[in-house]
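Nothing in this text is a laboratory measurement; each read-out follows from the coordinates by a stated rule. Small disclaimer: the values here were computed from a predicted structure and weren't measured. Cβ atoms are built from the backbone, for glycine too; each structure is taken alone.
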Structure I
Amino acid sequence: MKASAIVIVATFVIGAWAGVAAAQTDEIQVYDASHAAPGVFNLTWHNNFTPFGDDRPAFPGAVVADKSFNGVTEWAYGVTPWFEQGLYLPLYSVDKNLGVTIDGFKIRELFTVPNAAARRFVYGVNFEFSVNSTHWDSAHVTSEVRPIVGWHLRSWDLIVNPILDTAYDGVKNLDFAPATRVAYNLSTTWAIACEEYADYGPLRQFYAPDRQIHQLYAVVDRGSKVLDVEFGVGLGLTDASDRLTLKLLVSRDLNAGHKVPNHNRQR
């Protein structure tokens with residue numbers, strides 16, 4: 001099946017479920033230390049929909065996850081073999097209570113070992129700086145520090161992102177929200193994966209197990225000369241987790257003369 005056909009089908013599925021509703025997690029992906037080559041602009045379009053989620057706002061006036069759709073365009077530029085600059089803009093939601101909203105923007109700096117896709121052991125770190133609207137986050141300015149550690153073991157990939165989130169309210173309030181990916185590469189263009197996204201709470205004292213967020217995703221990746229596509233279905237494992245979330249990522253180099261199909265560039 002061509003990549004363009006996958007995008008059409010996946011977008012139809014998400015749109016049909018969503019109607020006029022929309023989600024509150026802007027980026028559901030595991031970074032694997034790959035990024036755009038020097039001088040190359042890349043665009044990734046993130047789409048997430050939660051057909052069955054928490055219908056309680058996290059704070060008064062917040063976007064509600066249940067039956068909500070969220071999207072953002074991620075603009076990236078390869079500065080050096082080890083550094084990529086990124087911008088998330090616009091970040092938007094369609095909420096069943098608030099309607100269409102603009103949620104803010106993010107700037108990120110990604111530092112990695114060069115040529116990560118060709119290495120057995122990969123590593124890096126990503127820094128994100130977010131400016132949030134009042135309905136997206138209770139803190140106007142937040143940040144993420146995302147270490148990246150991974151192994152490419154023949155046809156298998158194991159990637160871990162032990163993420164720390166902060167609202168600049170003290171080290172004790174750093175929030176531990178790791179993401180993990182185990183993938184099997186069926187070919188140079190197809191891969192299937194299992195991903196887990198969690199939120200244990202602040203480092204000073206993790207939440208009780210039933211208040212922690214744990215979501216398990218079944219994911220399929222397709223790389224091509226035209227588009228890289230990732231589609232996933234996530235199931236909540238705890239009472240605090242959204243029961244069902246769909247994600248679709250579509251990525252393309254905008255100015256490269258050619259590209260080698262590689263699902264791993266979806267970081």
Structure II
Amino acid sequence: MVALVVARAATRSLEPIAPPLAPAEPGEVLARAGCLGVALARDEAEIAQAQRLRHRVFAGELGARIADPGGLDRDIFDAHCLHLIVRDHASDEVVGTYRVLMPAQARRLGCLYTEQEFWLTRLDPIRDELVELGRSCVHPAWRGGATIMLLWSAIGALLARSGHRYLIGCASVPMHDGGAAAASLYRQLAQAYLAPEPWRVWPRERLAVESFPTVSAVVPPLLKGYLRAGAQLLGEPHCDAAFGCADFPLMLSVDALAGRYRRRFAG
């Protein structure tokens with residue numbers, strides 16, 4: 001079924017692509033703090049800067065298997081997404097990124113990226129309200145909590161204008177230890193953040209969380225950002241062998257996100 005989902009998206013991606021309709025102008029600063037500002041990428045060159053940062057983090061640091069001779073992390077979803085970039089205006093370097101797949105573009109593709117990893121059957125009634133976040137990463141020199149919070153502020157500002165109600169996405173936990181830390185984090189977080197049964201999803205490649213002993217584990221900044229924004233955990237993690245990580249499925253309310261972050265970092 002995973003192959004069918006990917007094949008369906010790949011087939012549709014060969015059709016002429018209409019640019020995603022954005023609820024903000026490309027280049028418009030949606031959030032700022034000090035020398036950092038967040039805006040939508042204006043052109044292919046800025047999207048490539050984000051893809052290069054993604055490659056540096058995912059392949060260079062995390063060991064993901066990305067076969068791209070140009071040093072970019074890119075896939076069939078990129079052309080259908082809006083790309084948020086965090087720019088250090090002192091150096092003019094892109095130091096953070098997030099991509100956003102709006103419901104209309106997801107319908108055109110035929111699936112969400114998340115569906116490559118999870119069965120989302122129970123979310124079918126709200127598909128037209130689901131905005132998907134993905135491919136988040138931050139330059140190692142800028143990984144303090146403020147950069148993640150700045151990205152969340154920009155997401156809140158962007159989506160407050162869109163009229164959609166929910167965000168869905170995944171936060172990755174490295175599995176250099178075979179999955180023990182990810183399993184311990186899931187058991188810990190599920191006690192406080194697990195969504196009600198009607199919203200649960202199922203991983204396609206399940207991490208057997210019950211098979212690992214409890215170990216000390218730190219919540220990664222991206223996962224912490226989701227939870228601080230009010231996200232709920234939708235179920236057990238998926239094992240992403242290509243990226244060497246466990247992906248935690250998460251969902252949150254756009255209204256809650258906008259109220260929490262927009263005022264703090266308004267552009």
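Side notes on the structure shown:
- If you line up I, II by distance in nm of label points 7 Å out along Cα→Cβ at positions 106 and 186, the top spot, with the largest value, goes to I.
- Test item: helix-only ellipticity at 222 nm (-39500 (n - 2.57) for each DSSP H run of 4 or more, over all residues; to 500) calculated as -8500, pick one of I, II: II
- If Cα extents along the principal axes in Å, for residues 42-153 alone is computed and equals 46, 28, 22, the structure in I, II: I
- Per mean count of other Cβ atoms within 10 Å over residues 146-153, the highest-valued of structures I, II: II
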